[in-house]
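> Below are structures written as structure tokens.
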Structure P
Amino acid sequence: MIMQIMALLRVHLKALDLFEKSVDAGMYYQQFTRPGKAKLLDKEIDVWQELLIPGKDTEATYYEHKYWGEYAGITRHKYGKGSAIYIGCWCHKDILKSEVRTAAELADVKLEDFSFPVIIRSLKTRDGKNLHFVFNYQEDETTFSCPWDAVKNLVTGMHYVKGDSISLLDWGTAILIED
């Protein structure tokens, strides 16, 4: 019953010329499955996978599997002034991070080069200055390279410029304001 409703909806959207013009992600799928021994970019897949069928002019990354190898796990498709990246599986975190970075680059969004266990949260103060909270969520001390032109640590009073090494104690925090 659900499949009949979806098919009927597709027919109506196609008749209205909406389906292909405004919702074109460059792929479609009709099946999903548990991954079993399937891999994507030589990394195991977990929980579920959609069997994606790329459309015309769509870049695709295919599964590595004796049965599902003809299907894509990731598609990238340019459409109009933008693009769509569709991830059709529970993929390895390294693949997901890479695809998020790719999507951000395509959208001209700058991502910091930080990831767990060092996390940065930023805000603007009332007077318009950038304030950064740097958290070290681990039991080991760590250092990171200052990504800002010039900052002052509000706790220690120390000043840093881009490229300087900033130390964080285990489970430590730095509160930095841009000069």
Structure Q
Amino acid sequence: MKDGDIDYSKYNLAELREAEATIDSQSYPKNHANLLDALSKLSIDGNNIDSLPDETETEKFNWFFPDRIETPDQIRKSLYVGAAACGLIAVVTACITSYAVFREPVLGIDAWSFGDAALFAICGYGVFRGSRVAAILATVIFVLDRYFIYVDEGIFPSGISFVFFLLLVTGVRGTFAHNKSKAAN
């Protein structure tokens, strides 16, 4: 292999950083220049996020609570996780509220809970679009809802509530990473 033969355009961010740490720039100046060019072109604007390669097999995305959210693919998946959590919370809230309003009362839930469902649906769309405000609002509302259920009904939040909390926090982290990468470009 000759200097300049490596095509870094198909590498993801983690692979590019590993190559940058290990390349001998004195012996391979063209490869080093190509590597720096690929690093500078890597961006997260909506136009080329889907054209970037997915993560390698050893870097599978931990949707539950990822260690880091850096690459465009990780950011996109984090936004999807947060939006899906909001959507699922909206659907479950609407179903339980419908049952409580039209059948029999459940935990003191009334028709105002439809507003919670709508708010979570709107926040889910905001998270999907990368809104930090929507992600934080959804997380705060979720925590406050769990708190008031505990105070009013004496029901301690379940393990599933903790799972949804982590998924919402993943969405918050994704929106911050999304906006940070947009600002860097």
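We did not get these values from a lab; they are worked out from the coordinates using the rules stated. Note that the structure is predicted; figures quoted are calculated from it, not measured. Cβ atoms are built from the backbone, for glycine too; each structure is taken alone.
> Given a computed value of -22000 for helix-only ellipticity at 222 nm (-39500 (n - 2.57) for each DSSP H run of 4 or more, over all residues; to 500), which structure among P, Q does it belong to? Could the numbers behind the result be given before it?
Values: P: -5500; Q: -22000.
The structure behind it is Q.
> Given 3.5 as the derived value for distance in nm of label points 7 Å out along Cα→Cβ at positions 108 and 132, which of the supplied structures P, Q does it correspond to? Kindly include the intermediate steps, with their values, before the conclusion.
On the way: P: 2.3; Q: 3.5.
Checking each candidate, the match is Q.
> So relative contact order in percent (Cα under 8 Å, 6 or more apart), computed for just one structure, reads 25; which one of P, Q is that?
Only one of P, Q returns 25 for relative contact order in percent (Cα under 8 Å, 6 or more apart), namely Q.
> Of the structures labelled P, Q, one was used to calculate Cα Rg over 2.2 N^0.38 Å, giving 1.36. Name it.
Numbers: P: 1.43; Q: 1.36.
Here the read-out was taken from Q.
> Work out the source of 1.8 here, i.e. which of P, Q gives that when distance in nm of label points 7 Å out along Cα→Cβ at positions 76 and 92 is computed. Don't skip to the end; give the middle numbers.
Details: P: 1.8; Q: 2.8.
Label of the originating structure: P.
> Here's another thing I want to ask about it. For which of P, Q does distance in nm of label points 7 Å out along Cα→Cβ at positions 100 and 148, calculated from the coordinates, equal 2.2? Provide the component values of the computation, followed by the final result.
Working: P: 2.2; Q: 0.9.
Derived from the structure labelled P.
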